[in-house]
Structure P
Amino acid sequence: MGRAAGCGLYLVTPPVLESAPFADKLAEALDAGDVAAVQLRLKDADDAAICRAVDTLRPVAQARAVAFLLNDRPDLAVQTGCDGAHVGQGDMAARAARTLLGPERTLGVTCHDSRHLAMQAGEDGADYVAFGAFFPTGSKDVTHHAEIEIVAWWSDLMEIPSVAIGGITAANCAPLVQAGADFLAVIGAVWAHPDGPAAGVRAMNAAIAAAGRA
């Protein structure tokens, strides 16, 4: 997930899902347009359930050359053949996660609204930093509200890619794209789209492209 021309779409799974039915939804979403990465985010599942979900969903993404990342658990990411892991500030320390993942797998680090945390993550070996939440979201309790300015600051200063997350939709994403976000992480904009996940991906792709031309 290196920095590329333009802005990419980064899908985060719902926090609760049934693997087999969701695999069909994931395939539908990934076949609908450009997606750079998928993060499996099962916050309350035990290790066995996480591993089963990875075994079902990882091949769907990897068969389409889409990076498959695991939230919180670099150890299980390595064990189950994921392409990387994402850690929050309350999870494993980024430096320890980098050691576990090795140099080949992707490491993402949540940095909320903090320039200091982002700089530290870069020093600790993060492959991308995630800022947010930028907008109200129902997917998690929001305690950090980021301003779009932090994306522009990071884009101007650093080569490490940034991911923007938190309530992002096709209707509100343009300022983040124009500020230089490398990836937009979305949940509800795709999985809760009234016309299904494929329509959600197409709508996000169209909005990103339109913002990039503005």
Structure Q
Amino acid sequence: MNLLETSTRRIAISKASTQMVIVASIASFITIFCLVSLNYLNGLYSFQGQVLAADQKANNQLNTDSVAARNLLVSYKNFIDQPTNAIGGNSQSIKSSNGGNNATIVLDALPSQYDFPALTTSIAKLLDNENVNITSIGGTDQSASISNAPMSNPAPVQIPFTFSIDNANYTTVQALLVELERSTRPMQIDSIDITGTDSNMTVSVSAHTYFQPAKKFTITKETIN
């Protein structure tokens, strides 16, 4: 074997080795690329599956809510269309003390706004209807510290108040207490102080009623990882 043949053979071997290294590098690159792509596609498939599942869940809930809303509307119409309201008054009359439809009665019973001046006005009207001599109507206006903003989970809030009458007889006081019990807006008596005689009584009452802030409805977003 001469020098030329040896040199040619070495060149061929070197060339073959270089080609093998290139082929191996390309194969490794393709393998790694495929593995990375497969992992990405697998993650994308899993994510899309979660999105589709959440979308289906939301769609099912929407359908359920839609049916519930239609049923609620029917129930509401039946609730307000009753000729006699829940406290025995005429649903079509708003002039009488117990008149108005059931929706009006509910809103009057538990208003969504704190309004102390309006409360004292309604108490004064109730006492006037009983023809008693009002000496005072009081309480603390908490407008500055109580929020009327809607809440996610509202609860009834007490509103304390007081009133006093004099020159009343036993029958008048009894009728007044009955009227307080029948009031559209619930009024709970905390204490009552009566002095005088059967025909000339002075009555001081401490009581409270309620209001409840409106419910806040929010639309939430769900993040899918």
Structure R
Amino acid sequence: MSYDIAFRFQQALDPSGLETLPACLHALITAIKDCRNAGKPDEADPAVILLARHLGAVAAGLGESDTVLRRACMDRIADMRGKSALAVLAHKGVSYDEQAKKLFHSDGRKALKRLAEALSLADGSYDLRSNKGGIAVSGEIILHGEELYVQLGLGMGTGREVMFRRVAGRKDYCGDRNHWAAIGELLEPDRFAARIRRDLHLTEPGTPPLRLVA
């Protein structure tokens, strides 16, 4: 059964109480919903049109000119493109979100690649792989070198998104005891690389790793 109410028309005639963008937007969305409930075309409803114009007027009175706002939007886009989404994804989680998980693995591989560079690991001296796992988990991205194993994944708790340990070659999947780091540390690769070298007592860059003699 369709029905119509007068409230949206009254609000459109006197929108003085609608002073913020959220309030204006809520009134507009409610008016459109009322139209649809009444079986009326919302694009021709006088209340909807007036409320939409009021929303535009309130928006026009906020901030700078369109040129300045467009420039600000472009600056934000450029800034975001230069940053990793890992910190946001770690906070939000990626379970049951295919696109978020895809981005997590893509940015995770890039972050571990930058860490390998900060550690001065030569190309071909390490493996970079990932295991996406099931839909309920984040999966893992792994950097496995001759002396270290670094694993990025969610689910172990805040501040424990990155696990690293010393290993004896790329066939060693157990290694020594685990160390933990927050994802924010991974996003500062030079500083994190210094911590890894210190905590794991790694060979300094340019020095061949020690080999066990059989």
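Hey, helix-only ellipticity at 222 nm (-39500 (n - 2.57) for each DSSP H run of 4 or more, over all residues; to 500) derived from one of P, Q, R reads -18000; which structure? Label of the source structure: Q. Set P, Q, R, criterion relative contact order in percent (Cα under 8 Å, 6 or more apart): the highest-scoring structure is P. Across the set P, Q, R, Rg/Rh (Cα atoms, Kirkwood Rh) reaches its highest value in structure Q. Highest-scoring entry among P, Q, R, by distance in nm of label points 7 Å out along Cα→Cβ at positions 41 and 153, is R.
Read the figures in this text as sums done on the coordinates, not as results from a lab. Keep in mind that this is a model prediction, so the values were computed, not measured. Cβ atoms are built from the backbone, for glycine too; each structure is taken alone.
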